[in-house]
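Computed from the coordinates by the stated procedures, all read-outs in this text should not be read as laboratory data. Note that the coordinates shown come from a computational prediction; the quantities given were computed from them, not determined experimentally. Cβ atoms are built from the backbone, for glycine too; each structure is taken alone.
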Structure P
Amino acid sequence: MFCNRRVKHTNPNPTMPQTDRILFLLGALCGALGVALSAVAAHREGTLGTAANMLLFHAPALLVLAGARFGPLQRAGAWVLVVGLALFCGDTAARTFLGDRLFPMAAPAGGMALIGGWMLVAVSALVSRRGSA
């Protein structure tokens, strides 16, 4: 009934490209920073919890996108997400810790970048030939 033979799986690309490693690293750092900011937000008033949530929500996405193979459009979308997170969360954290924003409209620009990054990721799934990237 059950087959007892071993199936050998081959990985055509055993090493992760450098840009994907960096993306994976940034995803892991977003998770760590999200947890740390959540802890600080539990003891402070303000919008720091929003930044923590954004980091925690996007950390797993970056980890998955680092390993997905939908081509350059998907990779560009992932990097736009990183920029959006840096602007949105950086501005929110700067307001809490420094009492001032990064620059005018940094958080809205970050939010728009996050939306744009997600749209690029969505389009990449539609236009690429999976496996050919």
Structure Q
Amino acid sequence: MMSLQQIRQISYEAAQAAARDRLEPFVLEEEDRESVAVGEVVSEIPFLGTYVPEGWKRHMLEDAPGVYMGDNAGAGAYFVDATGMGDPSEPALTLPAFARLYEAGYGYGIVEAGPFQVKIGVFERI
């Protein structure tokens, strides 16, 4: 099991790499829902950590099931099972549940990652 300190360090390192590589959030569209539900698109969502690319800002999510409000920017993030083997009874959203919830046209980036779950932040262009 990873400590919170380890998770934050990994996020910090991811932010440095994302800035160096000029990564941008991956925009999910309506037609991506089926691919997201079976895990085909999740690997394309970049690990941005605390990095917010130029021309983007974090989109504030409302507190709701599957949304973790204590993410690294306070904007809220979807708490998602990254293995594809999660159960609907677990706290993390399954991939099919995330596919039903995401808002098309926004950018998505991993803001924190643990061994089995990720927190996916929502970004909007400015």
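Supply the structure label, taken from P, Q, corresponding to semi-axes √(5λ) of the Cα gyration tensor in Å with the calculated value 35, 19, 11.
The structure behind it is P.
A value of 17.9 was derived for mean count of other Cβ atoms within 10 Å over residues 27-34; which structure in P, Q was it taken from? Show your work: numbers first, answer last.
Details: P: 17.9; Q: 13.6.
Source structure for this number: P.
Given a computed value of -7000 for helix-only ellipticity at 222 nm (-39500 (n - 2.57) for each DSSP H run of 4 or more, over all residues; to 500), which structure among P, Q does it belong to?
The read-out was computed on structure Q.
If relative contact order in percent (Cα under 8 Å, 6 or more apart) is calculated from each of P, Q, which structure is the one that comes out at 33? Each step should come with its number before you reach the end.
Numbers: P: 24; Q: 33.
For relative contact order in percent (Cα under 8 Å, 6 or more apart), the value 33 is produced by structure Q.
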